[in-house]
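Each structure below is given as structure tokens.
Read-outs: derived from the displayed coordinates by stated rules, not from any lab. Since the structure is predicted, the reported quantities are computational estimates derived from the model, not experimental observations. Cβ atoms are built from the backbone, for glycine too; each structure is taken alone.
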Structure I
Amino acid sequence: IDVGMVTTPMLYFAASTLCASGIQVTGSHNPKDDNGFKMVLCGRAIYGDDIQALRRMMEQESWVLQPGGNVRNINVMAPYQARIVLDAKLARPMHIVVDCGNGVAGASAPAIFRALGCRVTELFSEVDGNFPNHHPDPSKPGNLRDLIDALKNSDAELGLAFDGDGDRLGIVTKRGNTIYPDRQMILFARDVLSRVPGGEIVFDVKCSQRLAPAIEGAGGKALMYKTGHSLIKAKMREIGSPLGGEMSGHIFFKERWFGFDDGTYAGCRLLEIVSRSPDASAVLDALPTSFSTPELNVGCAEGEPPGVVARAVALAGFAPPARISTVDGLRVDWPDGFG
């Protein structure tokens, strides 16, 4: 089944509703020379040892070719949009700015938000893998400048930004404040837990220490886990979690949805929540605030990072009240820490 040029979440939707397995060709926000596969097999993401096993099979050409088969072209946009609009409901119309950064979300997200009842001002919806305006990576503050400017120069209430393949969400308020994913998760967790009391919410180690108390304060259980969208999805499936999220902007709704990361759907759930208030930005700006540095990437030789992390863990001599976590690398929390 060929579903054409779609976002990664639309491929996941097709796999969930049509055949349980699928492959997305995507390099997301990487330079145009980079590409790759995101794979779903029988409803589960392939990663880690399974990826390496597939690599060995390809290198050895140890596969069985079977005759027959056929190719069908199916447009999943209509059922995908219908499913979202059936689920998410706005309490009032809203005017939003949507920045797709010339990524593939530009072909679908604005139309879905309009179908939801929004007035949409579009930025960079034309799909262009050269990314002529800015890289479609909402986790980098510099990539949100155009969105912030558009909000200041219009009567729009909120700005939404998407990455190259549409599975991550960035949010900017009318006042120009970026709502980072750990703060998004506080809002989403409170909403989900109002219907799933006691639910266990999964988040990655990059999230601030404000998130876990907020989840517990809303009547849920907080589970910090390894970074990686495939790892988060697998852990959610293992424990039956209704919601998960990563600091990179991947938000996973199992409650009312399929459990995969979907920037457009997460944006619709956000609008559903904030549309209940006359001042959407005030709802977001009132979320607990923390301060953290942007992600820092340190250059290492091929194969070196595991050793660097192992040495850091071995040398972690932090005295109480510091809390040390080695669930994924090394994380140290202090009660008076600002992050």
Structure II
Amino acid sequence: MRVDEFDYDLPRELIAQTPAEPRDAARLLVFDRSTGSISHMVFRDLISCLPQGSVLVFNQTKVEPRRLYGEKARTFGKVEVLLLDCLAEDRWECKMSPGMDRGGVIIFTPAHGQKGGASSLEGHVIEVTPEGNRIIEFSRPVREVWGEYGVLPIPPYIKGYHGDEQRYQTVYARAEGSVAAPTAGLHFTEELISQVKRSGHEVEFVTLHVSRDTAFPIMKEETVDQVRVHSENVIVTPEVSHRLNEAKRQGRRIIAVGTTSVRTLEGISRRTGSQALLPEEGYSGAVDLFIHPGFEFGFVDSMITNFHFPRSTLFMLICAFGGRQEMQKVYREAVEERYRFFTFGDAMLIL
């Protein structure tokens, strides 16, 4: 299967540059797989679409302030650094723009107009990876100075956003560890979650720390079987596993809020020998599940998701769940109806 089979045309003006206000004022496209019907709603009316006694599974990861700005020590040229993977307290694999050769030194600038603390923060490029990333050794453990130097890494296709950074966090974010937000959850307000519970549905929380590049188009590989995904760390407690297994045994619908919750549930259910159940002892570790057409879902019954990049692994995931031709049709209608796409965009419920 070719990667370009997952392409579609998207007018640039439909890429959302600001979030809906309030959060649950975003639009909601509802696609019913059993009938093929498409309906258009507002996200705050989600509850009216949920099957009775559903269990919504949220990803409670929190985005870390992993974007740093600074200057090249020798030329004073501006530099932007995105921290990808922590290799040691003071050593990270990073994306860097513009790049620097091995031996380069960066002097980082405090964020939000703050003055630096007692010590400055420097970075030394000690390696250039085959992917073109940089291994940077910092003069201090970065996590200790994020409050001074880091900003949330709002995606680069959102240009000049000067609003509240917290709109790039879900209202229930608790577990720090992500480089990007689980965007489907951005539409939920605390009041909407309370309404979900009062309406006879249950809410459960898992953790998947979102890794690098999961949302972006695949440009190098030509076929799906050439694509490789980075592993992501997940945590599901024994208590949550037990309650979700009980719900599954009772025939209740498991609704994953976001593709990250899908990857978590489907990834760890494969460790039991039965895709229909999670490990009763819970799970804490890595998952590197690449879901594309041909994948057999065993645990998730429905999902809530944003609209994803063409040629991306996330678009492949929803095509695996809803059918590739069906999702192409849904996306064409979303474009015609002027839905807003990507991080700050609208949402879809696939039943």
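Using distance in nm of label points 7 Å out along Cα→Cβ at positions 98 and 162 as the calculated read-out, with 2.7 as its value, let me know the right label among I, II. Only one of I, II returns 2.7 for distance in nm of label points 7 Å out along Cα→Cβ at positions 98 and 162, namely II.
Comparing relative contact order in percent (Cα under 8 Å, 6 or more apart) across structures I, II, the highest value is found for II. Here distance in nm of label points 7 Å out along Cα→Cβ at positions 26 and 90 was derived from just one of the structures I, II, and that gives 4.0; the source is II.
helix-only ellipticity at 222 nm (-39500 (n - 2.57) for each DSSP H run of 4 or more, over all residues; to 500) was computed and gave -9000; which structure, I, II, did it come from? Checking each candidate, the match is I.
Structures compared: I, II; top value of FRET efficiency 1/(1 + (r/R0)^6) of positions 50 and 298 (r between Cβ atoms, R0 = 30 Å, to 0.05), i.e. the largest, recorded for II.
For which of the structures I, II does the calculation of distance in nm of label points 7 Å out along Cα→Cβ at positions 82 and 314 return 6.0? Structure of origin is I.
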